[in-house]
1. Given a value of 1.1 for distance in nm of label points 7 Å out along Cα→Cβ at positions 116 and 204, calculated from one of P, Q, which structure does it belong to?
2. Can you spot which of P, Q the value 31 was calculated from, given it is relative contact order in percent (Cα under 8 Å, 6 or more apart)?
3. When distance in nm of label points 7 Å out along Cα→Cβ at positions 108 and 124 is calculated, the result is 2.1; to which of the structures P, Q does this value belong?
4. Taking 1.39 as the value of Rg/Rh (Cα atoms, Kirkwood Rh) derived from one of the structures shown (P, Q), identify that structure.
5. helix-only ellipticity at 222 nm (-39500 (n - 2.57) for each DSSP H run of 4 or more, over all residues; to 500) computed as -15000: which structure among P, Q?
6. Rank structures P, Q by mean count of other Cβ atoms within 10 Å over residues 228-235 and report only the one at the top, that is, the highest.
7. Identify the structure, out of P, Q, from whose coordinates mean count of other Cβ atoms within 10 Å over residues 156-163 was calculated to give 17.9.
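No lab work stands behind these numbers, since they all come straight from the coordinates. Here the structure is a predicted model, which is why all the values come from computation and not from measurement. Cβ atoms are built from the backbone, for glycine too; each structure is taken alone.
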Structure P
Amino acid sequence: MSRRDRLFLTMLMSVTSCAFAQDYDCMIEPNQTVEIRSPVVGILERVHAGRGEAIRQGQVLVSIESSVEASAAESARARAEAQGQAEQSRAKVTALREKARRLQDLLAEEFVSAQAVEDAQAELKLAEAELKTATENNQIARLDHRQAVDQLRRRQILAPFSGVVVDQYLYPGALMDSSDTKKPVLKIAQTNPLKVQALLPVKAFTQVRAGQIVTVTPETPFADKPIRAKVRTVDRVVDAAAGTFGIVAEIDNAKGELPAGLRCRVKLQAP
């Protein structure tokens, strides 16, 4: 192969590579961002995580004053654990059942009248009804206790996911309200995984698909570490006015080394 042919082949391979390897502007964002609001009305007692702090899923973020709810839960617990009435009714049923059995034996030997046996059986049925009522009351008391505990738990707001606190809007002593018109307490963001969003021209539509691996290069000072990301979704509707469509890719950020909010460049490879 001549030198001219080799040069032509090199240029052709370069053009082909450019056709399949394009880079576009993108943005690295949190996977999701949530404003934490109170589900109940009350006084903000404590905020357990401030701006910039890392949080984990299930962690208590906000405590609302709950002395009344705590007392109600304790009272409901005492009623649910009370077994005196049920034990008394159970003992009464046992005694009357034995009494009815003995009278039935005596009736067979004609030592007592049939009326006495019927009266004992009626007393037994009444005692059994009282036992059933006591058992049902215990079940209702346990349900009331569960409801009281649930009401108490609503006075604490837990983190729905692991991430970081982006901002804090309210501080201890503020009045909490469940209305959308009121300020949230915190704004939190999920930083693992991170989400990469990019707008691509229509000509690149056939070069990207869900599940494809792309290369993301964040802005300085993270530009020296290109990152592999997996395309999560590709828009199936093109913006006709702009001639673009969007893609969303995911970056594993388990170590928390990469902050959200960075500009970046995403490079597509041949699908």
Structure Q
Amino acid sequence: MKKREKTDYIVQHVDIAFDILLLLAKKAPLKLKEIEEKLNVSSNQIEKIIEILIERGYVDFNKRKKVYYLGIKNFEIGHSYLSHTEIRDIAKPYLQKLSETVNENIYLAIRSGFEIVYIDAYEVNRTVVVKSRVGRLLPMYASASGKVHLADMEPEELEEFFKEVKFVPYTENTITDKEKLIKQLQEVKKNGFAIDDEEWEKEVRCLSVPVRNYTGRVIAAVTLSFPAYRISFDKLLTEIKDLFIDTANQLSEKLGYSKELFLE
């Protein structure tokens, strides 16, 4: 009987540990009190479990702000999983072809909660290039790939995004106004591409196009990232944009998407 009770106790704590990680994946950073309230678990239990997660690298703690967020260990596991998933393998030749055509860095980005993570890339060897973004988390509202995902959100989820996310002006071009961003997302949905005009990093521009699965939902974004001086807006919008849209459509078709099925 005692052995069974101990097993139940361990299982319960493992369950809580996963709940903590999933919560932080969606809503980090969070204070201890916020985690307690959202999971409805006592602070005593939470503290012991979080201590182990911190020790193992699954959770990080900012002592100054007293907030918790996901640790790098999660990326290691996620990266290992993603290395075996279909989309990276299928997308790789498309990324390479685009990169060789425009001679710039090309990335594959997916959504992680209300952020974007770059899971693969084909990067060029040039004197001046954009620093690699693979494995980095970027804000959705300040990145072209993020805007592609935001434009595909249902209205209810988009409202949740605006309630949860705090807008930070990373550069003087960062869009921090809700109505202005909504208007831009409508254009992204209509035109099939998004642009980051030095909104995340100064002197860096990005063009991003959506990749869809068989349900028609955006599951990834193919993104061109380049020093702003190297490609003019005119060339970006008259030559390069259509190439990226066509390539993303081909990749989407490989993943089972059929445009005809979703024509309104």
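1. Working: P: 10.1; Q: 1.1.
Value 1.1 for distance in nm of label points 7 Å out along Cα→Cβ at positions 116 and 204 corresponds to Q out of P, Q.
2. Working: P: 31; Q: 14.
Label of the originating structure: P.
3. Details: P: 1.3; Q: 2.1.
The correct label is Q.
4. Values: P: 1.39; Q: 1.02.
Derived from the structure labelled P.
5. On the way: P: -13000; Q: -15000.
That value comes from structure Q.
6. Numbers: P: 16.1; Q: 12.5.
Comparing P, Q by mean count of other Cβ atoms within 10 Å over residues 228-235, the maximum is at P.
7. Of the structures listed, the value fits P.
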